[in-house]
Structures are given as C-alpha cells and as structure tokens.
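Asker: Once you scroll down, you'll see the structures, which are given as structure tokens.
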Structure I
Amino acid sequence: MRRSTRKLLDRSFTAYGFFSIGLMAAALLIILVPVFARGIGAFIFTETVENRRLNLEKFNRGNPEKIMREIERSQEFRRPIYERIARFEEEIRHMDPQARREYRRALTDLKRALSHLLGPVPGEPTPVLWRLQYGQTRWDRAKIKLHEVLFIQEWDYSDPDRMGVKVYRRRSEEFAGTSLYDLFDDLEKNVRDILQPRLTIYWRFLFDRSFDAHFFGGIWPEILGTFYLALGAMVFAIPLGIIAAIYLTEYARQDLFTSLLRSSISTLAGVPSIVFGLFGLAFFINTIGVSQSKSVLAGSLTLALLILPTVIRASEEAIRAVPQTYKEAALSLGAGKWFTVMTVLLPAALPGILTGIVISMGRAVGETAPIIFTAAVSVGRPLKLWQTFSQPTPALPWNIYNLSTEHEAVDEIRHVQYGMVLTLVSLVLVLNLAAIILRARVSRKLKG
C-alpha cells in the first residue's frame with residue numbers, strides 16, 4: 001500500500017472517529033438537555049399562595065405570620081368574585097324556568113373551573129383529597145386553569161371535508177347581560193394579586209414522600225427503593241460473578257462443557273429483561289418463597305440474575321488482560337494458585353472488574369421490567385432496612401413509567417415525572433463518575 005494511500009485512510013478514519021464522537025455528543029445533548037431543563041422545574045418553580053398555605057397547614061413549614069398576611073390579602077381579591085356569584089344565584093331564582101336551568105348549568109361549570117383554580121367555592125363541602133382542598137400551587141398550572149375559567153373549549157365541525165377543529169369561546173358570553181359578565185375581566189386582571197406567585201426552591205423534593213398520588217410531596221421512597229434494589233443486586237451478583245470468572249479463566253478445563261457454559265452466559269446477557277421478571281416471580285416468589293408476595297429481596301435477586309452475565313464477562317476479560325508474567329512470577333516464588341489469584345491477578349484486574357460492575361449497576365438502577373412483578377409498587381412509604389426482606393417498594397424506573405402512562409392526571413404532574421427522570425439520570429451519572437475516579441486511583445496505585 002502506498003504511503004499516500006495510508007495517510008488518506010488514516011485521515012479518513014480519524015475524521016470518522018471525530019464525526020462519531022460529535023454525533024454521540026449531539027444525541028446526548030438532544031436527550032439530556034430537555035430532561036434537565038424540565039426536570040429542574042420539580043426543584044425550582046414559581047409557587048402560589050396556595051402552596052404556601054398547604055405547607056403551613058399540612059407540614060407546619062414557613063413563617064405563619066407572613067403567610068397569614070398573604071392569605072388575607074388574597075382573600076380581599078377573592079371576596080368580590082364570590083360575592084358576585086352569590087348575587088347571581090339570587091338573580092337566578094327570579095328567572096323563568098328555562099333561563100334558570102341554562103344559567104344554573106353554566107354556573108355549575110363556572111364554579112367547577114373556579115374551584116380548580118382557587119380552591120373550593122365558599123358554601124361548598126370540603127373535599128377529602130388534598131388536590132381539591134387547595135387551588136393551584138404552581139403558577140404554570142394556574143395559568144392553564146385560568147384559561148379554562150375564561151374560555152370554553154368547543155369543536156367546530158362546520159367544514160365537512162375536515163376533522164373537527166378545536167376552538168375556544170369566551171365563557172363570559174354565557175353570562176352576557178347579567179351581574180357575572182364583568183367577573184371574568186376582573187379575575188384576569190387580578191389573578192396575580194389573588195395567587196401571589198413567587199419563585200421558590202423546593203429541595204425537599206428529594207427527601208419528602210409523596211402525598212395524594214404524587215400531586216404533592218417528593219420522591220424519597222422511590223430514591224431509597226432504587227438504592228435498596230441496586231445495592232441488593234450488587235451484593236448477590238458481584239461475588240458470584242467474580243468467582244465464576246475466576247473459575248472460567250483459572251480452573252475450568254477448555255472443553256465442550258466450558259464452551260457451552262460460556263455460550264449460555266452470553267445468551268443470558270441478551271435475554272429480554274421482562275423474561276427475568278417473569279422468572280423471578282415464578283421462581284423466587286411462587287416456588288422457593290423468599291417472600292409471600294412482592295419484596296425488595298425478590299427484586300434484588302431478579303436484578304442480580306439480570307446483571308450476572310455482564311459481571312462475569314467483564315471480570316473474565318479483565319483477568320485475562322493481566323500479563324501472564326505476573327502469574328508466572330508469583331508461582332515461581334512458591335505461591336499457591338489461589339494465593340496468586342487473590343493477591344496478584346485480582347488486584348491487577350480490579351480496574352476492568354470495576355468497569356463491569358459500574359455498567360451492571362447502572363443497568364440495575366434503570367431496569368423496570370424485572371421489578372414490575374417482583375418488587376415495585378406505585379405508592380408506598382420509605383422502608384426500613386429489615387423491611388426489605390418482606391415488603392415491596394416504590395422505585396424510580398417503575399414510578400416514571402407508571403406516572404407517565406397510568407396516572408389519572410398525567411398532565412398535572414409533569415414536573416414530578418421529569419424530576420424523577422432527572423434524579424435517575426443524575427444518579428447513574430454520579431455512579432459512573434465515582435467509578436471513573438475509583439478506577440483511576442486503583443490504576444495509579446498499581447503503577448506506582
């Protein structure tokens with residue numbers, strides 16, 4: 001091959017490498033930037049006076065005197081709204097039956113929309129759910145609910161050649177000529193004085209448990225449950241994986257049985273995770289009965305089986321990468337085989353083994369399918385360590401899926417969903433960063 005051809009190929013491969021790195025970086029930015037941008041809204045957001053009132057009444061947080069002054073000021077702007085509604089109810093009584101029915105229906109819809117924005121209308125019974133006891137606690141959601149008060153959503157089917165088009169009609173048109181007509185303009189003008197939005201930092205999102213199906217509170221049970229599951233999987237998988245790798249590299253004969261064993265390990269690494277979940281349910285819970293139903297222990301054992309092939313293959317390759325001269329030198333000095341493995345081969349292979357462990361841990365942290373049937377529940381309290389042997393737990397991967405697909409009010413809690421995703425991604429990044437630092441330190445000690 002000519003020298004010019006080699007140079008051209010070298011430059012081509014270099015350019016291709018830089019292009020691949022740039023493409024990967026761009027893909028990560030496209031994925032991670034929206035996650036971080038929207039996930040930070042769970043921690044830093046514009047709260048309303050309703051959020052401060054909720055924190056004071058339910059958690060005894062905040063300055064009581066200051067919050068009560070804010071609530072009183074808010075009530076000054078709410079009172080005219082409720083007085084107009086009361087006067088209009090008196091007007092309805094003197095109308096003819098047809099107009100009375102129409103206005104009562106429109107008033108009922110208005111009260112419902114107002115209760116979603118400002119909380120229960122005076123005179124209405126106090127709801128049981130927290131989300132109905134208070135108005136909107138977040139300013140971004142308050143603006144959406146304000147739009148629902150001011151406008152009625154309808155569908156226009158006038159064009160037979162097109163599907164229905166969503167249109168919005170001002171709700172005030174239903175009350176034209178009545179005492180409620182000016183209410184909507186006043187509400188739109190005074191909504192900031194009513195709800196008093198203010199920027200806040202909610203760092204307790206990481207340490208509070210959820211209330212009212214994740215409408216309020218934080219994600220501490222999910223974080224703790226994810227930690228329990230990942231830690232339990234590592235406790236079971238790391239010793240078994242390293243021992244299996246030592247056996248395959250140092251003790252097993254290179255025959256048909258060993259080849260089949262390695263092929264089985266490689267096959268297990270490619271089995272869909274949902275299969276491991278079903279196996280964990282059938283074997284760990286229904287057959288050997290490690291717990292009566294779902295539990296952290298059953299989920300950890302299932303995750304351990306899931307990541308065990310990765311730990312074995314990574315450890316095996318790391319041990320094989322240790323120079324043969326290390327082993328020969330130890331044996332020539334009279335060291336036994338097991339002593340050589342424990343004091344020479346494993347320390348030298350430790351950086352590679354750590355890499356495999358961290359990759360496996362990242363997978364264990366983010367897996368959903370294996371824990372659906374064995375460990376995860378949608379809502380729960382933080383578990384004590386001894387409860388992990390018999391109790392299920394919330395976990396970040398499962399709750400992200402559950403809140404994004406099966407929650408009754410998906411759009412209401414988008415900030416919780418993205419906050420969980422941000423926390424999970426950050427957790428995996430921290431684990432990988434810790435592994436990189438640990439591996440670098442171990443490598444320096446081995447070299448020096």
Structure II
Amino acid sequence: MKMQVVGCSHHGTSIALRERLTLTPEQIPEALDRWRRVFPSVEAVLLSTCNRVEVYAATENTAVPTRRQVADFLARFHDLDPADVVDHLYEHSSREAIRHLFTVACSLDSMVVGEPQILSQVKRAYQVATQQDCTGPLMHAAFQAALRAARRVASDTAIHRRRVSIPSVAVADFAKQIFERFDDKHTVVIGAGEMAEETLRYLQDEGAHQITVINRNFERAGELAEQWHGRAVPWAQLTETLATADLVISTTGAGELIVSAEYFQQIGRTRHQRPLFILDLAVPRDFDPAIGERPDVYLYSIDDLQPTCRRNQAERDKELPAAMRIIEQETDRFMAKWHHRATGPVIEQLRAGWQTPKEDELRRLLHKLPELDDRSQEEIRRSFDRLLNKLLHPPLESLRDESRHGIPHALLGALARLFQLKD
C-alpha cells in the first residue's frame with residue numbers, strides 16, 4: 001500500500017502560479033475523470049482552494065504517480081508547460097503524506113491557523129472524488145481518519161475558538177456583543193473586496209441572509225451579491241440603503257471619506273435611533289470617526305480590532321503544541337493500522353496453511369478412535385485449535401510488533417520462505 005500527496009500551497013508558491021493551477025468546483029469532476037483514464041488503478045482526491053492545490057494518491061500494489069507525472073497531469077489539464085510547474089510542487093509519501101493530510105484538515109497548515117473553512121473543503125474534495133468513483137478503501141481510511149483528527153483538535157483544544165483574522169474578530173468578538181441574532185438583520189456591504197467577502201462568510205455562518213451589496217462598479221456588486229444570495233443596488237442609492245441597515249461592512253479603496261458626520265446626520269434622522277454596527281475595514285477610513293460618538297452607532301476600524309486579533313493569536317499559539325501532539329498521535333494510530341493491514345495476507349496464509357494439516361491429523365485421529373463420544377471429540381478439536389494458536393502466536397506477535405514501526409518487509413519475506421507462502 002502506498003500513499004502520496006503532490007501539490008503547492010501558500011507556503012512556497014506564488015499566488016500567480018496557484019491561480020493558474022487552481023481547479024474550480026466545475027473542473028474537479030472533469031479532472032478526476034481524466035485521472036481515472038490516465039491512472040486507472042490509483043485512488044485520488046483533488047483538493048483545490050485559494051491557498052493550495054493538492055493531489056492525494058493511493059494504491060494497493062502498483063506505484064503511485066511521481067511528482068513529475070502529477071505535474072504533467074496538472075499542467076496538461078490547464079494547457080501549461082509541465083517544466084514551469086514541476087519545480088514548484090512538493091511531495092510527501094507514506095507517513096509524511098498522512099501527517100500532511102491530517103495537518104491540513106485540522107487547519108494547522110492554513111494561512112490563518114485554525115480557520116474553519118478548510119475542513120469543509122477537505123470533506124467536499126473527498127465527497128466529490130467518491131462520487132466520481134476515484135476513491136477506494138485506502139482513501140476512505142485516510143480521509144475518515146483525517147476528519148477524526150480534526151474533531152479531536154476541535155474538541156480537545158481551543159485553537160478554533162480563538163478568532164485571529166480581522167473579519168472573524170469583527171463578527172465573533174464585536175458584532176455578537178451587540179446583536180443576539182443575525183437572521184433578522186439587514187447587512188450592507190460597501191465595496192466588493194476580499195475583506196468584505198470573508199466577513200460575509202462569517203456573518204452568514206451566524207445566520208445573516210438579508211444582504212445588500214453596493215459598489216461604484218455595479219457589475220462587481222452584482223457578482224458578489226449573487227455569490228452570497230443577496231442583492232446589488234446602484235451607488236446612487238447609498239443613502240436609502242444605509243437608512244435601513246443593521247450591519248455595515250465598508251471596504252472601499254476610495255482614499256477619502258465616503259460618509260462624513262454631516263452626511264450621516266441626514267441618515268440618522270430616518271433611523272429612529274435603531275442600533276447600527278459599522279465595520280470600517282477601509283484604509284483610509286470610509287466613515288468619519290465622529291459618527292461612532294452617536295449612542296446608536298457602534299463604529300469599529302481595523303485599529304480597534306487588531307488588539308483583539310493579537311490577543312487571540314497569542315492564546316491560539318499556546319494551543320498549537322497540544323494540537324500537534326494530537327496530529328502525531330492520530331498519525332501513529334493510522335500508520336499502525338495501515339502497516340498491520342499490509343501483514344494481513346501473510347497472516348491469513350499462515351493460518352490457512354496450518355489449518356489443512358490440522359484438519360487432516362484430527363480426522364485421522366478421530367477415525368482411529370470411533371468409540372469417543374461427541375463431547376470427547378469436541379474436547380480434542382479444541383485442544384488441536386489451542387495448539388495451533390500457540391504455535392502461530394510467536395510469528396504473529398512478531399509481525400504485530402514490527403508493523404508498529406513500518407511494513408516489516410524483511411520479516412514478511414522470511415516467513416514467506418520458511419512456510420513456503422505463495423503471493
């Protein structure tokens with residue numbers, strides 16, 4: 001049995017190349033179909049996110065594709081030159097491949113350690129590969145073990161409970177102190193950048209679904225609104241939109257205030273002192289800081305959020321050693337099962353090979369002792385079984401001990417020769 005991962009990530013590959021190798025959700029089934037044609041006996045899962053593109057491969061008997069073969073596969077799928085790709089891909093095999101998978105699933109290899117999205121992305125990649133008939137017993141075992149490791153890290157450490165990105169802190173540490181629920185709140189996004197998108201993701205996880213996007217580029221506003229099942233409005237409707245808002249996320253690159261204190265006074269008169277949460281993520285700021293002095297407005301800028309981010313990061317860092325110990329434990333546990341499984345055929349052959357002479361001798365003995373009653377015959381059968389188990393115990397125990405440290409190829413070969421076991 002062989003396991004391997006080949007890929008690239010934010011750790012050492014430029015975003016320019018990652019963008020060229022990224023597989024969209026629509027492309028992944030097509031890529032998996034092509035994989036089955038090129039490598040018909042190799043199980044595979046393709047994981048593609050904004051920060052990584054990885055191919056997990058496993059096989060029982062044949063060799064797994066090399067790094068160069070995987071680079072060629074990815075490059076040809078995207079009409080790239082394989083020579084421009086291969087040197088940017090890393091490769092992990094056997095234990096290191098399993099450890100890497102567990103680390104990724106537990107969000108310990110993410111750009112923002114502990115971010116929750118990666119686990120759902122790993123699950124989705126595994127599910128799609130299974131639907132495309134690209135997984136088998138090896139991938140099932142590996143990915144189910146990865147999900148178990150992720151559950152342990154989530155339950156046994158506080159690493160996921162400490163938000164460290166600006167958007168996650170804004171929602172978890174600030175907005176939730178103001179609003180008990182979000183499903184009945186009107187969320188307005190001004191601008192359509194990555195920060196706004198990430199904040200929307202956290203808000204939607206909390207139940208927000210009444211979303212309006214407003215941007216000077218109305219087409220881009222429409223794209224973001226469609227992605228988050230909201231609606232886009234023209235820039236000219238900014239005043240009316242803010243008048244009905246409960247939460248505002250502002251991320252424009254305007255370079256100057258888009259909402260001054262005087263401008264907001266007009267809006268405030270129509271709001272009747274309803275609470276308004278404003279997350280101003282723009283640099284320079286979009287909202288006049290004086291707006292935050294109103295009793296009905298909670299206005300936060302990036303500078304307001306960063307101390308909480310740093311404090312949470314320090315708390316999260318304390319949890320890393322415990323999380324990594326879980327990764328090592330789960331990797332050891334999986335590899336022990338993996339190696340033990342490799343010894344299974346030899347164990348079965350040993351048992352089967354000794355079973356036949358045992359039955360022959362038992363039959364011969366009972367034939368010579370016809371006077372024995374059923375109870376005595378059964379006792380003799382049990383004695384033969386106990387003797388056989390005692391004789392098999394030393395080699396099987398040796399196999400189990402050796403398999404804890406890897407597949408015991410030398411011992412398997414020796415047993416095969418000693419007991420004339422066939423492949």
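Asker: If Kirkwood radius over Cα pairs in Å computes to 27.2, which of I, II did it come from?
Answerer: Values: I: 27.2; II: 26.0.
The correct label is I.
Asker: One of I, II was used to calculate distance in nm of label points 7 Å out along Cα→Cβ at positions 52 and 332, giving 7.8; which? Walk me through the intermediate numbers first.
Answerer: Values: I: 7.8; II: 2.3.
So the calculation was done on I.
Asker: Given a computed value of 18 for relative contact order in percent (Cα under 8 Å, 6 or more apart), which structure among I, II does it belong to?
Answerer: Values: I: 18; II: 12.
Comparing all candidates, it corresponds to I.
Asker: Let me ask you something else. Figure out for me which of the structures I, II the number -21500 belongs to, where helix-only ellipticity at 222 nm (-39500 (n - 2.57) for each DSSP H run of 4 or more, over all residues; to 500) was derived from the coordinates.
Answerer: The read-out comes from structure I.
Read the figures in this text as sums done on the coordinates, not as results from a lab. Keep in mind it's a predicted model, so treat the numbers as computed, not measured. Cβ atoms are built from the backbone, for glycine too; each structure is taken alone.
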